[in-house]
Structure P
Amino acid sequence: MLSFTEENYLKAVYHLSDDGTKAVLTNELAEAMNTKAASATDMIKKLSVKAMISYEKYYGVNITPKGKTEALLVIRKHRLWETFLVQKLGFTWDEVHEVAEQLEHIHSIPLINKLDEFLGFPKVDPHGDPIPDSKGRLKVLPQVALDQLQHGYDGVIMAVKDSDSNLLKYLDKIGAHPGKKIKIISKEEYDGSLEVLIESSKAFLSKEVSKNILVSE
């Protein structure tokens, strides 16, 4: 059984490695965990002993199949708890991340499977992120950041990349939620800002905001 901190590090390695497809540098991991490189190195050693990751000096950290399974379990718990907090307890989507960060470390698998069943086996969380199923399978649909697209794009918001509460409050204000239709009316060449139509309402998005909105390809 992994500790609270070990699970957090393992989850960070998984995300930084683009779902296990590339190596993660020690400094990169330390920055993500807001700690010193020496502390990250110590944790790398612990996770290596538990066969959760493999590490080669100068080449970085790779998550192992065992580590990927554990990371996806933590992610599954986090996203199910976020869904529960929004759907059943009335939390807003900008409030749930920190609470779910605590709840994701509950180790009872039967509880998590019952929670999944109670929620009706949701496929995505309130931010549009896919929820791994009980076997650790994660279905990711093709999506692209809105800032990469041009005038005339017409599609659907799939997810929000950043969980920053201020961003989520702003998106809530303009109605930019996963599942909503969005169309680019114009794009400024100078700064990449967008004028968009979300359902039937106009909105203006900075490049910083639009790069965090993931839409269907």
Structure Q
Amino acid sequence: MPSEEIDTNRLADLLAKRARSGRVIAAIAGAPGSGKSTLAEALVETLNAGQPDCAAVLPMDGFHYDDLYLVPAGLRPRKGAPETFDVGGFAHVLKRLRSRDEAFVAVPVFDRSIEIARSGARLIPAEVPIIVAEGNYLLLDRSPWSDLRPLFDVTVMVDVPEEILRKRLTARWQGYGLSEAEIAWKLDGNDLPNGRLIQAESALADYRILSE
């Protein structure tokens, strides 16, 4: 059965209802440039407008391996690919959030302007009932990413045509001052191949959001 199409408001209502019975962890996945981070922030903003402090974002990008490892490992040009993330660390944080037996869980947040994950940059209190995890590979159906699936209560895939992704990603990297050659490598050497992998090898999500 294909994923059911849904919009942000309906998704917010669904999560709010599910959270009446306990903490809910939702996963929003999508290709680079799909708008999943913007969607997650908008979803949490909508939820918190209805009930203050009821939702928080958990960004997968905070679990990037640092360049101190990626450079000597020869992985720096592929930063953002599945093998450049601490999947085990992300899973451990999800389990801590699921157990809800700590006053809060400190999570890292990636600072794209300096290409570094800031440790403990966001605190998620135990009282927050809705966690919106967002990231490229949350539904990737290969080990070790597939081990994350049981940790999510609701899954969403953001679906965007590749030509739109290319336009968005070009604008993103132009905003960071990259040259045309650098942007071409970023897109065709890393971002778009990663996006195709996500489209081809992600497990079927519960819901799908179309973005143009």
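Brief remarks on what is shown
- Read-out helix-only ellipticity at 222 nm (-39500 (n - 2.57) for each DSSP H run of 4 or more, over all residues; to 500), computed value -10500, structure in P, Q: Q
- When relative contact order in percent (Cα under 8 Å, 6 or more apart) is calculated for each of P, Q, the greatest value falls to Q.
- Comparison of P, Q - label where Rg/Rh (Cα atoms, Kirkwood Rh) is highest: P
- Once FRET efficiency 1/(1 + (r/R0)^6) of positions 71 and 103 (r between Cβ atoms, R0 = 25 Å, to 0.05) is computed for every structure in P, Q, the highest value turns out to be that of P.
- Structure from which 5.2 was derived, distance in nm of label points 7 Å out along Cα→Cβ at positions 55 and 151, options P, Q: P
- Which of P, Q leads on distance in nm of label points 7 Å out along Cα→Cβ at positions 23 and 199, largest value: P
- Given 18.0 for mean count of other Cβ atoms within 10 Å over residues 47-54, calculated: source structure among P, Q: P
- Highest-scoring label, criterion being mean count of other Cβ atoms within 10 Å over residues 95-102, among P, Q: P
- Value 19, 38, 30, 12, 0, calculated as P(r) over Cα pairs in 10 Å bins from 0, in percent, for residues 127-174 alone, assigned to which of P, Q: Q
Laboratory data are not the source of any read-out in this text; all were calculated from the coordinates shown. Since we're looking at a predicted model, the values are computed, not measured. Cβ atoms are built from the backbone, for glycine too; each structure is taken alone.
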